[in-house]
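Read-outs: derived from the displayed coordinates by stated rules, not from any lab. Predicted model only: the values in this text are computed from it and were never measured. Cβ atoms are built from the backbone, for glycine too; each structure is taken alone.
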Structure I
Amino acid sequence: MIDRREFRASHKAMAAALARRDPAWLNDDSPWVQARLLDQRQRALKSELEALQAERNQVSRLIGQKKAAGEDATAEMARMKAVASRVKALDAEAREAEEAFARVLLEIPNPPDDSTPDGLDESANVERYRWGTPRPDITPPHWEIGEQLGILDFESAAKLAGSRFSVLRGRGARLERTLMQFMLNMHVDQHGYEEVWVPAIANRKTLTGTGQLPKFADDLYRLEGEDAYLIPTAEVPITNLYQDQILEASQLPIRHCGYTPCFRREAGAAGRDTRGMIRQHQFDKVELVWLTQPEQALVQLEQLLQHAEAVLQALELPYRAVDLCAGDIGFSACRTIDLEVWLPSQQCYREISSCSSFAQFQGRRAGIRYRAEDGKPRPVATLNGSGLAIGRTLVALLENGWQKDGRVRLPAALQPLMNSEFL
């Protein structure tokens, strides 16, 4: 959530930053303009209330003086009653205006950081660098490779749950499990994260804290009869472990990694990646989450990025790092660097990890604060990124390791865990 004080004190600068995301944020019907009108309404109500309270105090003194002097105070008493009635009505209006203002603030995205490139869509994203050499030949798509090996079963998945699900069999299931353990062990043993195991269901407050609600309600699976949802990413429960807490500066940075299944309706992805495992309703992911001091966030984002890259390098998967432009970053993010892995069947790079700084946006929404040097509680900054998306990693391993005899060579790091050089 944006800072109310900054909203009022730096309105023009914040508006310009939001326009970098999309000029439509400044349209008359946008939440940004609604918030501005509601803020003006609040200020007007506050001024009127202050004037009425001053008048009430003055009339009260006059009533006391007249009664003390034995004079008639009927007119003043009537005025006092009218003022009290108006104050009560204004109090109710002020509460409604505050509730409306708070609701609208939740719909305004995080202004992009100055270091985020300009641009309105992915065509303006900026490639930073590449690692590894992509294989030049075109391989079969991963679903064909997996079905030929007998490890991917989309027909059974469709029978069980519908489209955009998969069943992994035999060594495919083992590879999925092995990748989860491999990633978690690397982040704990080599990168120093504390592993957590969290629920895959979250309530409305928790999802609001990280920014999925209210904006992305259509992309979530809600539990019937409950105000709870299946999580779209482990970022949601892990970040909210510290919901409504005040941390000491000495505790920061806090760094967690965790595995969860993730669930997304993909409501806005009709017709995209309908085959295979690239875009599914249920998928597995290892997530990296940091809570830190705001002035450290962008430097530490580079460290988090390196931790995600280390997994790709250990698995011998060619990739590139891409700076997302202002129009392509997520709702809660102010700065995002994507890692995209090479898929030979498509002859292009596809996202496998999105590493973001949220500045104090999530800390403010979730009520996560730390005690600064002056002793005052301030919202923490948060970071997160996939370390990695397991299904997409499996896809990349199938295609990059595919051999002309139909087998798939595993990277050296996985061979001892899979007891084999090949799938």
Structure II
Amino acid sequence: MTAALLNQLLRHPDNCCTQLNDWLTGRGGKGLEIALRDPAALIPTIKAAGLRGLGGSGFPAWRKWEMIAAQTESGDRYLICNGNEDEPGTFKDRLLLEESPHQIIEGALITALACGINRVIFYINPHLKRAFETLSEAIIQWQQSDYSQQINQVLGTTLELKLIPSPGHYIAGEETAAIEAVEGNFPFPRGKPPYPAVAGVHNRPTLVNNIETLANVAHIIRKGAAWFQRLGENNNSGTKIYCVSGDVTAVGAYELPMGTTLSSLLFQYAGGIIDNRKLKAVFTGGPSNSILTADELDVALDFDSMKQHQAALGTGAMIVIAEGNPIIPHVAKYLDFFANASCGQCPPCTSGTQDMAQLTRKIAAGEGRPDDLELLISLSEMLPGSGRCHLIDGAITVLKSSLQHFQPEYRRALIK
């Protein structure tokens, strides 16, 4: 597989540009032109390609698109391009927005044509200052281009492109919380049903797609479903941007075939563990998922394979811990993150994340007693499913996984 194929989204020189003219001089605009000629063919192409949501869920993109397109009522339809990215260890969307905003915008425009959407909202974490500013300038360039009128003619209405800063909270990236924020409310997650495809922004049909998902769209439409399918490994389609941080030689974002093994990612691309040490653990998909250990280096990094290991790909972030480094302080740090990120809507989540974080900090500091560990274990068993969104479940998942793999380390840290 050539470097050009492996770097279709982020690193190919034709994609890394912030000026629309440069984008259109390279490979840009070709997917949009195809979409303008035959909007009805777009959803079948995305379905055949096997594109899945790359913000963490892995939900087939075409299913969301189809649900929006199937709505029959007239009126506004919304696309929220979700760039709230706030989870530790995850920085793929920031890189895409900073280096290649036009492939994201073109992907969003194609998505709008496929689903009959006339309101496109770029919902971006304002803490990503350079990304926010770069995207803002790129949107203006598209609004002033000749494509605007062509899109309006095909849609039969005026397409609005709007940039909205997210509240910058972790929970604001959940799709129903994003809808609340777009409406000007605090980002409390909503209960479902109704689902956003039926009643989203202002009770209108709403599609929420992650930035990395949208970055694939123009390439798929331009080069075809079969091309995208061939990019993946282990019966997967496409590529994935894996963010690697922690105790590796070369921290960075690596766009590789979906299904690349953990071993290949860490040792072939990220340069191996620092100081030639052994691998102890990897927090997969950011800190809200299960931990993998050195015994699981052969796992394929895709949505389905990770489930077989009781783990999740999530955003594709891999936070690496070397042998010799304690695991409990990392877990405590991530539980603190979730405790601070809890929106306060669900009391079991608010108090539960705080209690788990406090107990884990206490044990990490060498001040925990056996009763503290037993209480921590009890909380991890009692609290799953007690919140309206998945924040509490993410916190519990990483805690339970650390207890499963490293409970002897927890016990050694206790005051006897």
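Starting from the value 16: which structure in I, II was relative contact order in percent (Cα under 8 Å, 6 or more apart) calculated from?
Answer by label: II.
Given 22.4 as the derived value for mean count of other Cβ atoms within 10 Å over residues 119-126, which of the supplied structures I, II does it correspond to?
II
When FRET efficiency 1/(1 + (r/R0)^6) of positions 367 and 391 (r between Cβ atoms, R0 = 25 Å, to 0.05) is computed for each of I, II, which one produces 0.15?
Derived from I, not from the others.
Going by distance in nm of label points 7 Å out along Cα→Cβ at positions 23 and 215, which of structures I, II comes out largest?
I
Comparing mean projected area of the Cα convex hull in nm² across structures I, II, which is largest?
Largest calculated value belongs to I.
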